[in-house]
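Participant: Presented below are the structures under discussion, each in the form of structure tokens.
Every read-out reported here was derived from the displayed coordinates using simple, explicitly stated rules and does not represent laboratory data. Predicted model, so just to flag it, every value in this text is computed and none were measured. Cβ atoms are built from the backbone, for glycine too; each structure is taken alone.
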Structure 1
């Protein structure tokens, strides 16, 4: 395995283990899970229809903390995608994915449309995931509020994508999750 540059820590994101004493067991199961969030949401929703609502997909400059997490030089263009993961058309999670343009060769992510990125990622046999980081800050790209956000970098060969998922109050209410 190649040495990769270590990301610079963000003041708003912290290792999941640092938050563990503050998080209830039901929330910890959602925040620390290493499997597909899409599949977990579909299972939790039961018979309710699941949908990925594409909010935005474009080339743009990532925020500073996003570029740092990817080891990307400041002001470099990246592929940015924002979605809402919905049950019964109600957003439960909003997510933002950031991938450096230099690493998109051959990856047709712009064609995902309203399919989840996880449906592609979790089919890659050599997928690696960085440790999960958590935040209590709301999603900076969406007005809906929620108690937690998590992020990690997924790597597949030379490809890397930062996936940030913000769990919304609607999900917590629908599942009867505690405030923390």
Structure 2
């Protein structure tokens, strides 16, 4: 099964993010649905039940305590080839990064790229009008979507389909 660890985003903040993301509905851009908005801590990919149990054990051992996160600004990765549009994190960034680092250390996972806490809001298959798109993104570079308290992390499975991914909670660990 495909598995990842995540921080859940409250519904009221998801609604604010979705309200802004609708302006990014350009051709060849697929918006993320409300039920799929989350902060990914680590994507593990296809794993077996024994590995799921190891991840649960590692999650149980992470206890930084509850902390505040502020969802802030819209951005994108790799300006030369935009593929992912996201909402970033301002307050709480160090705590989320710390949880990510502790999780991959406990599981001996090799990091492919530098971890940046974010919630993906759109995936881009092509960019016909890069200038218009980047101008729109710049309008949200200092936008505050709200704050919330993180008091748990969730292990989720992801099943891909033509209508998008379907997520199922496998385990929730209190911080």
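Participant: Give the label, chosen from 1, 2, of the structure having the highest value of distance in nm of label points 7 Å out along Cα→Cβ at positions 42 and 162.
Facilitator: 2
Participant: Work out which structure the value 18.5 belongs to, where mean count of other Cβ atoms within 10 Å over residues 34-41 was derived from one of 1, 2.
Facilitator: 2
Participant: Check the numbers for FRET efficiency 1/(1 + (r/R0)^6) of positions 50 and 90 (r between Cβ atoms, R0 = 35 Å, to 0.05) across 1, 2 and tell me which is largest.
Facilitator: Once FRET efficiency 1/(1 + (r/R0)^6) of positions 50 and 90 (r between Cβ atoms, R0 = 35 Å, to 0.05) is worked out for each structure, 1 has the highest.
Participant: Suppose you compute relative contact order in percent (Cα under 8 Å, 6 or more apart) for every structure in 1, 2: which one lands on 24?
Facilitator: 1
Participant: If you work out distance in nm of label points 7 Å out along Cα→Cβ at positions 130 and 154 for 1, 2, which one comes out largest?
Facilitator: 2
Participant: Let me ask something additional. Assign the value -8500, calculated as helix-only ellipticity at 222 nm (-39500 (n - 2.57) for each DSSP H run of 4 or more, over all residues; to 500), to the correct structure from 1, 2.
Facilitator: Label of the originating structure: 2.
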